[in-house]
Structure I
Amino acid sequence: MRIGELSERTGTPARLLRYYEEQGLLAPERRANGYREYGEHLVDRVQQIRGLLEAGLPTRLIKNVLPCLDNPCTITISDAGSEVVALLRQERDRMDARIACLSRNRDAIDAYLSKVTRPMIEPSVTVATAADRDAVVGTFVAAFAADPALRWFLPDDDTYPAEAAAMAGSLFDLRVGHGTVWVADGGAAVAMWDPPRSPGGDGVEHPPQAGRFGRYQSVVHRKMPKTPHWYLGVLATHPEHWGRRLGRTVMAAGLRRAERDGVPAYLETSSPKNVEVYRSAGFAVVEELMVDELPVWIMARGAGRS
């Protein structure tokens, strides 16, 4: 092969290959026309030379070591002077120290990764029961501590934990008996849905609320369709489990029910970031509105969006 091909195959600039020749590290053959011919075996030899250079050996020592990279080693005892032997021993000891340091660093990185990464275990999604109430309340309170809508309802930092827990418990109690609350991994994430109302009017009844939450409910719920649909009232993932896509996983149970019933799924959010998240799950914005100073996006997915 020509020097250009050897350069491309080894990722080594041609000028360095010529330098290796000048140092006696490479010995290409000469064609009758005077051109250099680089044999196939020199691809591996160049990689060996680069590895020794990266390890810190100077070219004058590499020239001595190269014969022992072949099998069998072609060097004889008389070829090695005492000065060369001493220098190579120093380089070998330096390499050993570097290898030991790299090994310790690798072990430290492995130990760190083992602490900060969780096994990729498929989450368990189940229909919630009354026994899941405390876990769901805890997830709700932690997940919505910075949510724009919930903090508009409950702006006081001192009273937020207790008020949010009471709200979460009430929303859970309204829905759990309908079998439309799902939890992932025992409550690490929760999705609370309202199923379609039956022809007789049976369904989740939300009692009127006071204050900002009451105004929000009256405005938003008037915008929801009068035709059958599934409504995602709460989707929350505990911050300790963010990044595991548990929210999308636990939401999917209700989406499957909506698809099976042949009706659309609806939700609303006051977070622009969440709008994009829900879009990636197949939802589309069907209406934008303001409840006082709070922006709200109503979104729907599937079944022609009633």
Structure II
Amino acid sequence: MILTVTLNPAMDKTVVINNFQLGSVNRVSNIRYDIGGKGINVSKVLKNFKVDSICTGFLGGIWEKNFIEELNKRGIETQFVKIDGNTRTNTKIVDKVNEIYTDVNEAGPNINKEMLEGFIDEFKQMCNDGDIVVLSGGVSPNIPKNIYAKLIEIAKEKGALTILDADGELLKEGIKSKPDIIKPNNHELMKLLNLKNDSEEELIRAGKKLNDEGIEVLISLGEKGALYITKKGVYSAEGIKVDVKSTVGAGDSMVAAIIYSIVNNYSNEETLKFAVACGTSSVTLEGTEACNLEDVNKIFDMIKVVNKK
């Protein structure tokens, strides 16, 4: 089974404001709501790829019913821990005139010690040998920064493969438990390992260092493509230019691509091509709408991968 963990989900509110001006009254030309949070986004994409998963994490308050109903409608199984506070709302401001995308993200509800311990107990029961466990996104302010490290240890003890997609202290602490795969972007990896710059040479050197710890690394480079660094080789793919409607969820689509590639026994080259195709397809969609397999496959053959060995 595939388990996606979202400890701080969000209702993503996307507003289109053309020629957005700071300090002024702005008129919204379009608005949409999407259930979100990085793990949930991964599950949404996987479902479009006809791959089942279970969503877990924390949900509560005014948005809880909306999340459960939407996930049920999509046929995605849920096993969230109920909390007292409100699941947060994240606002995405899309300015199509100036091609500027602004995120205003709330911190998230309070998660007390009892709630966190309850979730960890549930998580232990959910993990099984052969599972794929995705741990992604931020957490509420009072959750310890080593939470992903703890969850990775639990999952690995159960025999599950672990994928970590986080940044900052969560990533720094998480890699101490040696997840099987991480998916940072170039900026996150620079910060994690104090790199001098984000040149390809520096990123590859950093990826190989993580490989030595048993961690494979998929590095997203935005419109420039991605790097995939494994024990079998170093692979580079250039991005292709598309009409960008929203960048939210592109990285989550790439995580879903990794899982789909594992399930379908893709080669490393195919995995990278599929991941870049998923990320590319995702940015052409409004809000955090999940990409579909038909559109991804149209892009797949356009992606060129170089094995840098």
I have -15000 for helix-only ellipticity at 222 nm (-39500 (n - 2.57) for each DSSP H run of 4 or more, over all residues; to 500), calculated from one of the structures I, II. Which structure is it?
I
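Can you tell which of I, II yields 3.0 when distance in nm of label points 7 Å out along Cα→Cβ at positions 31 and 223 is derived from it? Please report the intermediate quantities before stating the final value.
On the way: I: 7.6; II: 3.0.
This figure was derived from II.
If distance in nm of label points 7 Å out along Cα→Cβ at positions 39 and 191 comes out at 6.6 when worked out from the coordinates, which of I, II was used?
Details: I: 6.6; II: 2.1.
Among I, II, the structure yielding 6.6 for distance in nm of label points 7 Å out along Cα→Cβ at positions 39 and 191 is I.
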Suppose relative contact order in percent (Cα under 8 Å, 6 or more apart) works out to 12; of I, II, which structure was it derived from?
I
Can you spot which of I, II the value 133 was calculated from, given it is volume of the Cα convex hull per residue in Å³?
II
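No lab work stands behind these numbers, since they all come straight from the coordinates. All values derive from a computational prediction rather than experimental measurement. Cβ atoms are built from the backbone, for glycine too; each structure is taken alone.
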